[in-house]
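Multiple structures follow.
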Structure I
Amino acid sequence: MDKMRIRGGKALSGTVEVSGAKNAALPILISALLTDEKCKYSRVPRLEDIRTTLKLLSHMGVIVEDRLDQSEVVLSTPVTAQTEAPYDLVRTMRASVLVLGPLLARFGYAKVSLPGGCAIGARPINFHLTGLEKLGAKIELENGYVIATAKKLKGNRVGFEFPSVGATENLMMAAVLAEGETVLENCAREPEIIDLACALRGMGAEISGEGSEVIHIQGKSSLHGCNHEVMGDRIEAGTFLAAAFGTGGSVRVMGLRSEALESVLVKFEDSGALITRGDRFIELRSQGRPKAVDFTTLPYPGFPTDMQAQFMAVLTVADGASLISETIFENRYMHVPELIRLGANISIRGNTAVIRGTEKLKGAPLMATDLRASASLVLGGLFAQGETEVSRIYHLDRGYDRMEEKLRLLGAQIERVKA
């Protein structure tokens, strides 16, 4: 397995462009199952999760034109598509469960393996299943598979117990071909939800309210093809901002609107960074050592759980003691023992982490456990004096498009070491 080798202690500066957002691209690519016409998607990030999705869609009979070298994909789904998503393709990526809604809506049947992905918590899919049942689906669990059937989905009022991003996306894609109106309540409000709604509207879907707690969908008998550009990746942007802040540097991140990352930008400012919000760019300038801050991860528009590990890495070199409360996933502190190997002072009690900042970290061999943990360890290596090697970076490749190349543009001494 490849490693990332980092020589830390150097302030990063410069300009970097973010790729398309993984968490937007995955459901948008899957939404191509809803039509037999061509769908062309641009700004698609070159990630392992994207390649896994394209393999899954290809297995289902989708005609895939893979132009990822140009950040572009063209998909078309014939009327004879395969409606089973097998374990071998689903086990590595939780987002695979999103094929349930489109398959059920268009073909009336779906057999999908229970999903895998990062080991950061249970993340049950019961919200997906109970929502589909509200639309008239019959759901059975058999030998590790979800088997869903419906002659024709019918619009209904669906209230989520928790604003789950995946469940909101799955129900949106199911409802666009359901008969009548669907009202989704207590929806996730993430920018990626808005991007999916834009892509679906480009296919002829009638949707309103995305970005709020209530989404209205008027079902259509069919949808057509579309051209859609994926939004910029706000988590990738936040990671580069954190890299510059923790090294005492400055960076301009291009390719996204600042509103998508506002809760994180406010915390950077609270910690002493100077933030400039521009037209499709964000600039961060360090003004000395970061200051300790507290935060709690929450559904959007709160502080995103996907930025918790990276911001924690910054706080390991901050002045003072910080407190983080993780309320989204129960097992998302797996990066902590590895950061401690760099000399970080972190203690965990339940869902709370106390970080007492230290002036200097020292390089060490580290091992990644999940996607965002991988990013935090790379940041820790950039902040540390000496050499750090991060193993098992296949996790990193699931969510960051050529991260080491972009960091080198900012002056980082980082290289991928082939196994």
Structure II
Amino acid sequence: MDKLLIRGGRPLHGEVLISGAKNAALPELCAALLSAQPVTLHNVPRLQDVATMLKLIRNMGVTAERDDNGTVTLNAGALNNPEAPYELVKTMRASVLALGPLLARFGHAKVSLPGGCAIGSRPVDQHIKGLQAMGAVITVENGYMNASLPEGWKRLKGAHITTDMVTVTGTENFLMAAALAEGETVLENAAMEPEITDLAEMLIKMGARISGHGTSRITIEGVEALHGCEHAVVADRIEAGTFLCAVAATGGEAFLRHGRADHLSAVIDKLLEAGAQVQTEEGGIRVRSQGRLKAQSFRTTEYPGFPTDMQAQFMALNLVAEGPSMVTETIFENRFMHVNEMMRLGARITTDGRVATVEGGAPLSGATVMATDLRASASLVIAGLVAKGETLVDRIYHLDRGYDRMEAKLRGLGADIERVSQ
């Protein structure tokens, strides 16, 4: 099992290329299931979750070829097995995104209830509720969602869908299903993340009729068929945010090529308040950090608020900043699992339910720590970069699910970090 060995204390300097977004690439790979024509995606990140999704759709009969430059060409024209088995999806919650496209194009689908990170409950009931509003008949048996159209139906029917809470993957599933439904579908309380906007733009290139994406009310006018397209995956705002925090915490300066500041307003605002310098430049974002930062309290919430996927990384920055801070997690009930590992490095943190209080400025020293989920992994890497001595981050398969060769990119910025195998 691979681990990361970090020798801390080096400021990060230079330039880093931000990869395509995991949370855009996964639904866009599933969107290719909607058409019998070839779909080409560029800027697809090299991640374990992407490899798992490609294996999943190949198992359905889709041809999928990828090159070394991040281009994936898919053809679902010969898809003959609209099923996502547990063996292939147990480690990746995004597998639920196959449900809407398969049902919309083929009229039936069998998708295992998903797995993924153990950061809290992520129910699929909203997915089922929305697709049922479009006429789907769905049963859950033996760990599988079995979906079909009512007898005599050829297509799903448009519907007015209001979810009980904002759901990113739910919004994506409904977008894809509604693209081939009969009539108009209106999504209320829709998620507004940039990855959803990017998916909608890809679907529009395929012939879908969508308006309102990027707002909480999206309208989709269904069409009978979608054609192929060529599309570049949007840059990963969470990877960019992670590197912003890493550079700021270590006291360096770096240019994040392809970084999108307009997708990270809440995080950048907190970095500026902390005393870091963040500027938008042509082609990316530049971040500088000189002197001691001031710890910042924040509360996670849906986009465009402070992202839950950046909570652990910014907490790592607060460890080395001056003063106390309060971190309130409102999205997932079990997303402070990195706290105990940070405390092994010398962090002073107390938790009370969904609130963590961080006493910044405590000297950090290297230790062996264990990654518990994807973003927790990144936070421990940041903490290790500023800790004195050697930090060994175990179970980094979590990190590989969402970061494209993070250790290589950090080495390019001057970090003393290497991957070691046990």
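Just so it is clear, none of the values below were taken in a lab; they were calculated from the coordinates. From a predicted model like this one, the values you see are computed outputs, not experimental measurements. Cβ atoms are built from the backbone, for glycine too; each structure is taken alone.
If distance in nm of label points 7 Å out along Cα→Cβ at positions 206 and 334 is computed to be 3.3, which of I, II is the source?
Working: I: 4.5; II: 3.3.
Of the structures listed, the value fits II.
So if we calculate mean count of other Cβ atoms within 10 Å over residues 174-181 for every structure here (I, II), which label has the highest result?
Details: I: 22.8; II: 27.6.
Answer by largest value of mean count of other Cβ atoms within 10 Å over residues 174-181: II.
For the read-out distance in nm of label points 7 Å out along Cα→Cβ at positions 142 and 366, a value of 4.6 was computed from one structure; give its label from I, II. Could the numbers behind the result be given before it?
On the way: I: 4.6; II: 5.1.
Label of the originating structure: I.
With FRET efficiency 1/(1 + (r/R0)^6) of positions 166 and 342 (r between Cβ atoms, R0 = 30 Å, to 0.05) as the yardstick, tell me which of I, II scores highest. Can you show the working numbers first?
Details: I: 0.35; II: 0.55.
Looking at the calculated values, the largest one is II.
For structures I, II, calculate mean count of other Cβ atoms within 10 Å over residues 150-157 and state which one comes out highest. Don't skip to the answer; put the middle values down first.
Values: I: 16.6; II: 13.1.
Looking at the calculated values, the largest one is I.
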